[in-house]
Each structure stands twice: as C-alpha cells, then as structure tokens.
Structure I
Amino acid sequence: MGVKTIIVFIYMLALTNTNTNIKMILIDNPYISDFLVRTIKENNFEIVSTKEAKSLINDNSLNWISENDAKNKILNSPNPLVYTNSENALTWIFNNLKKTNLPNQIRLFKDKLKFRELTKDIFPDFLFRKIKIDDIQTLDINELKLPFVIKPSLGFFSIGVHIVRNKSDWHTAQKELNYDNLKSIYPKEVMDASTFIIEEYIEGEEFAIDAYFNNDGEVVILNILHHMFSSSTDVSDSQSIIRKYKESVEEFLKPIGKKADLKNFPLHVEVRIDKKGIIKPIEINPQRFGGWCTTGDLSWYAFKFNSYQYFIQNKKPNWDEVFKNKKDEIYSIILLNNNSGFKPSEISHFDFDMLKQDLENILVIRKLDFNKYPAFGILFTETSEGNERELKEILSSDLNKYIRKY
C-alpha cells in the first residue's frame, strides 16, 4: 500500500449519555501509549489483569480486575462494552467470551471474506473471490479483471497486501506471497497467511473513520481521517471533510451495524470515496480505533479530545462546539517505514534530532525497534496551513538522510 501514511484528523466535543452496562479495557501486545494508560487511571476504568497487560503496564494502582471476574461480569451483561488496544487481544475474547455475541461479530469484520459476504447485498456489484496461498503461483491472471487487490483474509498492518494493475505487478506479488515471507509476529487470529481474498480495486480518495455503535445501536462518528500516500497531491481541509461526509458516512455504517446487530461496539473503518461521493468499504477493524494507539491518542494532543473516554462513556459529538474554535493547523500521523533499501543489520540508528529540524512541530515521537518492526517510528505532528510542503516532502522521502549506518 503506501510506505508512509499521513492522516489528517477531525475531532469533536461531546454530549454525555449514560450507560449502565459493564465497561472493560483489554490490553495486549505489541504497544500501549502512556496516554491510554493515563486515561484508564484517571477515569478508574476497569482493566483486565492478563499477563500481557501486566507486562506492558507496571502500575498496581490501576483498577485491575482478574480474568475470571472480568469473564463473569461480561457474560452476565446484556450489552458489554469492551475496548481493546490491539488485535492481539481478540484471542482473549475468542477464548473467554464464546457465550456472547462478540466473537462472531468480530469475525464478521476481522475475516475479510466474511465481511464481503456480510455486505454483498449492500454492494451487489463488488467482485471478490477466495484463494489459498498454494494456488497463487498457478493462478492465471487472465481470469481476473484488472486492477485488483490481493491480501490475507485475516491480516493486519498491510502485511501481504498487493495492488495488481498488470502482469508485472502480479509476478511481483507471486514472488512475495509465500509462507516464508509472511511469517508474522501476530497470533493466527490476527494474521493468517493460508487464505487470501482477491477483490476489485476501489477507486477514490481514501479515508479512515473512528466510530462506534452506542448502547442503542446508533452510529457515533468520532473522527474522519484523510489518508495521504506518497502519490497524493494535496492535504484536504479537515473541517470540509466532516461537513461533506459526516452524514453519508453515518448512512453507510447504519445498515452494516443493523446486519451485525452492533451495540457498544468500537471500530476503525477504512473506505474510499469516489468523485460522485459513493462510499465503498476497504475494511472494518473491530473492537478498537487506529492501531498502535494512534488515532485514539492524537485527538488529545491536537484538540484536548479523548476518543477512548467518548466511547466508554457513550458520548456523542457536538459539532458546533468543535467548529466554533476551529484552528487552521493540520494534525498528522507519520509512519516512518524503512523503505531505504538498507537492512536493519546495516543501520546504527535513526537521527530523530535531524528530523526535528525538517518538520515544523513534532508533538510526539514514538521510536520503534527497526530490527523487530519494518519502521523507525511514528510521529504526531502539527503543521500550519500553507506549510503542507513539509508533509509532501516527508511522504516522498526515502529517509536515507536520517539513517546512520555502522
């Protein structure tokens, strides 16, 4: 997909709605932000005391609840509210909450084949098919309509995703799509390379949405995000995105929520919107907002808005309040993928100090172990209107100028 992604955010203030159901936080690897930990602590939210959560959070003052007590509470709640920071946490839900609707609801979205089946009467003309990894090498591309996308039916973080526009792209995909190349740090419930889905390529601008279905099954939009990839040209005005797409995004999500009977259900949605305003889903990620505590966190750094709190406390946006004090700054997430051509073993370190000189205002730097992950870090940035050039430059950079070799 894109090697570096910038996401432009819209946020909103909230009006409170009470919810008496069980509310629980489930934390798992690979990452939890200090901000999410602070949110849990300051609001005294219950957090399940798994060994994974305990290994990530060294704070006994949190409102820890044992796994057994958490399981029993959730099983006895009609519409339990569970937020996860990571797709890894879905394994706990599958193992412990089999008597609830959650496992089946999650699989409807996590499994991309099930999701296409769920929505095929909403998008009857959308083409897709299933293929086993062993059959990729012998598949005749002449049988398929170009362009198309091939990706694991159960996947994460764009691992194993290829856009195929011609035979050359297909030959590249065939070389890379094998078990050895797709070994994953994620559990099988999160990333499984045995089965792939081939689906038509969706035209249009790409957007992501953090949203949830509340206690009454109503759609609550928490933000709309414009994805910019290295081939894009302009950063969209964030207020105009909300004003233009908010109602249509709600209408797009309503029938999906109804089909899956979603209540107290958070999701991170990726869509494309074409020039006619038609919305088509790329995928829906269940039980969380953006991965690695990105989209849920940035709202606070940008606008003192807490997306986790909104969901857990069943809050609704107050758009008039949001736009009343709207500023012109652009708040972005930048993923610093290692597309330099250098192997991790050749790299001593990444020069973040030099990077600071090239960007107007870096709000947060999250350094990643580039020997373990295919990226140097994640940035939260603030850019003044009119200075979008710096975003375009970092998008097109191979980052070599910041890499220090042995």
Structure II
Amino acid sequence: MTKEQDGNPYIIIFALWLLVFAASSQVMIISPILPRISEQLGTPLEILGNLVTVYAVMVGLFAIIMGPLSDKIGRRKILLIGTGGISFFLSLHAFVDTFVGLLVVRALAGMAGGVLSGAAVAYVGDYFPYEKRGWANGWIMSGIAMGQILGIPMGTLLAELFGFRIPFVLFGVIMSLTFVLILFKVPQPNVELSKGKVTFKGSLDKYYELLKRAEVRAVAFAYVVMFLSISVYVVYLPTWLEDTFGVSGKAIATLFFVGGIANVITGPIAGKISDRIGRKKIIIISCIGLSVVMALTTYVVTEFWIAYVIFFLTMVLIAMRISPFQALSTQLIKSDNRGSLMSLLVAIGQVGYGIGGSVAGPFYVESGYASNTFMGTIMILIMAYVVWKHVPEPDLNTKSSTEPEPSPV
C-alpha cells in the first residue's frame, strides 16, 4: 500500500528538476563545443566521440553498482552522494590541458553520473502514485529542455569566449546548489526498502532475476536502441552544420535554444496525456515521427535556417517519449527493486549511447553525416517495434494505493 509522504511535492519536483538541468547540460554541452575542444586541445575530430563513450561507460558501470544500494539505503542518500560527487568532478575540468586529461575527468564525472542515473526517476516512482508519475516525470525531465534553452546556449557562448572548460565549471556550481537543496528539502520516500544484504554476488543475482522477466528484457533492449539512435544522430549534428554552412558557435547555441523550447513545451504535456490514454501510444508515435525526421535531415536541410525546424521537431519527438517511457518502466517492478531496475535500464541505455558516440565519429568522417542519420532511423524504428510488440501497458485505472503485483525479485 502507498503510505503518506513527507515533504512538499513541488519543492521536490524543483530539486529534481534542477538536478536534471545541471546533469543533462554537462552531458549535452559536449556536442556543440566539439569543434572548440578540437581547436584548443589539437585533437582530431574523429576521436572526440570517445568523450561521449568514456562518460557513458562509467555511467553504466556505476549505475549497475549503485542500483541495489539505492534499494537498500534509499534514494535520498544516493542523490546526495551523486550530486556532491559530480559537483567536485566537474570543477576538475578547469585544470584540464590535454585530451587524455579531459577523458579522465569525463570518466570521473561519469562515475558520479552513474550514481545519480535512475535515482531521480526511481524517487518519482517511490514518492508519487502511478497515475501522477507521468505528470511529475514530465516536469522534472523538462529540466533537460531548460538545459537546451539556457544551459547549452550559455555554455556554448562561454566556451567560444573563454574556452571549453568554463561551461563544466558552471554546471558544477549549479549541481552544488542542488546538493544543498536536496540536503534540506528532499526527504526519503516513505516506502519499503530492500532488507537483503548488499553484496557483489547478490547484486548480480538481482540483475539476473530482473532480466529473466521478458518485459524487463524488452524495455532494456528498447533503452539500448533509443540511446544509440540519439547519440549517433545528435553528437555530430553541430559539427556537420558548422562544416556545411560555416556557421559559428553562436548560431549552434541558438539552435539548441530552439530545441529546448520544443522540449519544455512537449515534456509535461506528453506526460499528462500519457496519464490519460496510456504510455505505449505516445512512445510509438514519437519513434515513428522521429525516424522520418532523421531520415530526411540531410535532404531537406539545404540552408541553415531549415535546421531550426528539423531540430525543433526532433526535440518535440524525443520529449514526447521520455516521461511516458520512464513512467511505464517504473511500474514494472515493486518499490524495493525499483532502484535496481532503473539503474539497470540506465546502464544498458548508456551502452547504446556509448556505442553511438564511438561509431558516430568514424561514420561522419568516412561516409558523411547521412550515414549517421540512416543508422539513427533504423535504431529508432527497432525501438518502436519492441515497445509495440513486447512491452506491456499497465492498467491506468489501478488505484494509487496499490503497488504492482509482487515481483519474483
């Protein structure tokens, strides 16, 4: 049964929103400032995608490690550890003067990101009843949109004026403020925690038991191809636009601003609609629409202003599926294993993101950006099929006072 929760839900949503804003901004900023990093560190473009990969690998690894611990000690402590750690590691970017050094600090930031990954969504799953999770996730994930509206344009301009290190330091300061807000205003949700001892073998067994469930395997695979499609398409989009149209970092900043507007408008609306009509319909429509936009990108963007339209549509379609897919995922499992599930899904998704980041550079250099868009199109269509065919839709009429049926883990 769902118990009475402490704290102000609106303050909690704001704290998690600020966390998502800072965490997503320090990840997304890599793409628009890749040319600046290449110039200032003297690094070839084709290997810069490894900055995405090393971060994603560490996020995935530490998400796997922290999932069972989150179920044991509670989401609040995990949020404090993660925000404190990533604040410190982002500050270290100020001292980087080689590409290897940048890889190292991105790996360290990925460690802390892995601690946080899944924690915010799992917190929503613990604190809010199922019929309100789409609404809550929609607002919290709009922090990604605000990152595009404010964080990325500001970071891109700062990188162009003062060097690529400054945006990371800025987002570290914001994450420090998030740490303070969580410390004083975000309580531990009043839910059952895992009572078992946390061991390495026990954690592996828990993940194995989760993956024995067909619906978990389906959602996990969907996460892989979803993140792969995004990274292979988005990471080198600004580089292609700069190379093709000779635009400046300021123009790329305005592009992300426009995309963020689309995201902030769409996220909460999509979450609320999915609370009424179901998650799967929204997710599948989003995937099909995104596949069309990706496939047409290099053919229709013949002038730079058209890129604004394409990127706006891309962000609308991405935002459409984020909160519904997360809300759908949280209902697959009971609260005492929800942290493990979300950490598993994030870790597996980061595998896809890392693969996409690694192959995006060689694809772009060897075959042109059209090859990136083609791969993104195929991956997102595969996701649509998997969600349609293999992911169950929980009953939206389930009363908020009930948990999902007991899981075997």
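Given a computed value of -0.32, -1.04 for log10 I(q)/I(0) by the Debye sum over Cα atoms at q = 0.07, 0.12 Å⁻¹, which structure among I, II does it belong to? Only structure I yields this read-out.
Could you figure out which one of I, II the value 3.9 for distance in nm of label points 7 Å out along Cα→Cβ at positions 180 and 284 was computed from?
Here the read-out was taken from I.
When relative contact order in percent (Cα under 8 Å, 6 or more apart) is computed for each of I, II, the one that comes out at 31 is II. Here semi-axes √(5λ) of the Cα gyration tensor in Å, for residues 28-171 alone was derived from just one of the structures I, II, and that gives 30, 18, 12; the source is II.
If helix-only ellipticity at 222 nm (-39500 (n - 2.57) for each DSSP H run of 4 or more, over all residues; to 500) is computed to be -26500, which of I, II is the source? Answer by label: II.
Taken together, the values in this text are just the output of simple stated rules run on the coordinates, not laboratory data. Small disclaimer: the values here were computed from a predicted structure and weren't measured. Cβ atoms are built from the backbone, for glycine too; each structure is taken alone.
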